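Q: These notes open a run of structures that come right after.
Any read-out appearing in this document is the output of simple, stated calculations on the displayed coordinates, not a laboratory observation. Predicted model only: the values in this text are computed from it and were never measured. Cβ atoms are built from the backbone, for glycine too; each structure is taken alone.
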Structure 1
C-alpha cells in the first residue's frame with residue numbers, strides 16, 4: 001500500500017509537534033523515522049495510524065483520503081515498545097484479539113481465526129507457546145507475539161514505535177535481522193520509529209531524519225552519510241550514539 005503524507009501539522013496546545021510534513025512511502029517500502037527525542041517521530045506515526053488527528057494537511061492510503069478515518073477502520077497494525085499484551089490472555093488469545101473484537105459482519109469464522117493464529121505462531125517460531133501467558137515468555141518472545149497480533153488483522157501498513165527499545169543489545173540485533181526478513185517475505189509497507197541510528201540505517205530502505213517537528217532529509221543510508229542535506233543531519237549522524245534510547249513525542 002502506498003502512503004502519502006501531505007503537509008500535515010499536529011499541535012498540542014501551542015506546541016507544533018509536527019510542522020507541515022510531507023512524505024511519500026512506496027508500497028512495500030521499509031521507512032525509518034529517526035531523530036532526537038521530541039522531534040515529532042512518534043506523533044507522526046500516531047497520525048498515520050489514526051490515534052492523533054492533524055489540524056492541517058491530508059493523509060492518503062493508495063490515493064484515498066484517510067485523514068479523518070477512525071483508527072479501527074484503517075487496517076493498520078501497531079507494535080509498541082512496551083508490547084501492550086494482555087496479561088490475562090494466552091499468547092494465542094492475544095494474537096487473535098484484533099479479529100475477535102471485530103463486529104460480527106466483518107469477523108472471520110472461528111476456524112479461520114484459529115488458522116491465522118496457528119500460521120502466525122509458526123512464522124514467529126512460537127509453535128508450542130500458544131497456551132502460555134505473556135509472563136512466561138522472554139522479552140524477545142513477547143515482542144514477537146506483539147508483532148503477530150499486529151499481523152493477524154492483515155494490515156495494509158505496519159507501524160513500529162521503538163519496537164526493540166526494551167530489549168538488550170544482543171537480542172535487539174537478532175530480532176531486527178529477523179524483522180527485515182519477515183518484512184521482505186510479506187511485502188509489508190512498514191514505518192518504524194527509532195532513536196537508534198545503527199538500527200535505522202541497517203534495517204530501512206530509506207530513513208527520514210526529523211528535527212523540531214520537520215523532516216530534514218529523506219534518503220538511503222548511503223545518501224544520508226555521503227550527502228547530508230543540512231548541518232543538522234551531518235551533525236546528528238556524526239554525534240548520535242548507536243545505542244541512544246529515549247521517548248519521543
Structure 2
C-alpha cells in the first residue's frame with residue numbers, strides 16, 4: 001500500500017534497457033521528505049537502473065512511481081525536473097567546455113529572474129568552486145567536478161536529489177570531503193537518494209538503506225541496522241567491487 005507521507009514511492013517496478021529483458025524485477029522503494037536513503041548492492045544489481053528509472057530516463061514496463069503524490073511514469077526528465085527532482089549521473093555530469101559559473105547557470109535553466117542569490121548560496125556551500133568559477137569545468141579535478149555537478153543540480157533547489165555513485169574514482173580524502181558535503185546538503189532540507197559503491201560509509205550516515213541483488217530489493221531498513229546485519233555482509237563476501 002502506498003505511504004501517503006512518502007515524497008517518492010516506487011511500487012513493483014520492472015524496467016530495463018532491452019525489451020523483455022528487465023534488470024529491475026519488481027522493485028519497491030520509498031523516500032520520505034528530509035531523508036537520506038542509500039541504495040547499495042553488487043555489480044549488476046540494478047542500482048543505477050533504478051536511479052535512471054525514477055528520473056524518467058527509462059520507462060518501467062510495469063509498476064508505478066509517484067513523486068509528491070503524482071504519478072510520474074511516462075514523464076520526460078525535464079518534466080520531472082520541473083516538479084522538483086534532480087539527478088547527478090556518475091559520469092558526463094558537467095559541461096567541460098563551459099566555466100564553473102556557466103555550468104551553474106545552465107543548472108537553473110527552468111528558473112526565471114536573477115540567479116545571484118542562488119549562485120552565492122552554492123559558492124558558500126562549495127567554497128572551492130569560488131576559486132574556480134571562471135575556469136573551464138573540463139580542467140577541474142575529479143573532486144571539484146563532483147562538487148560542481150552537485151552544485152549545478154542544487155541551483156534548482158530540488159526537493160529530491162539523486163546522486164549516482166558520487167565517490168567513484170575519487171581518492172579516500174576526496175571521498176570523505178564529498179560525503180561531508182552530501183550530509184550538509186541533506187541537513188539543509190534536501191531529500192537524497194544516494195546510489196553508492198562505498199557501502200559502509202554510506203550506510204553509516206544514511207537514515208535508511210536498500211540492498212539490491214539481481215534487480216530486487218533484498219534488504220531494507222535503517223542504515224545502522226543494515227550496516228550491522230551479517231546477512232548484508234555475506235552478500236559482499238568475495239565481491240571485488242561494490243559498484
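Q: One of 1, 2 was used to compute distance in nm of label points 7 Å out along Cα→Cβ at positions 116 and 188, and the result was 2.0. Which label is that?
A: Source structure for this number: 2.
Q: Just checking, which of 1, 2 has the largest value of distance in nm of label points 7 Å out along Cα→Cβ at positions 12 and 132?
A: Sorting by distance in nm of label points 7 Å out along Cα→Cβ at positions 12 and 132 in descending order puts 2 first.
Q: Compute distance in nm of label points 7 Å out along Cα→Cβ at positions 76 and 164 for each of 1, 2 and report the one that scores greatest.
A: By distance in nm of label points 7 Å out along Cα→Cβ at positions 76 and 164, the leading structure of 1, 2 is 1.
Q: So if we calculate distance in nm of label points 7 Å out along Cα→Cβ at positions 28 and 204 for every structure here (1, 2), which label has the highest result?
A: Largest one: structure 2.
Q: Suppose you compute Cα extents along the principal axes in Å, for residues 100-147 alone for every structure in 1, 2: which one lands on 36, 17, 17?
A: That value comes from structure 1.
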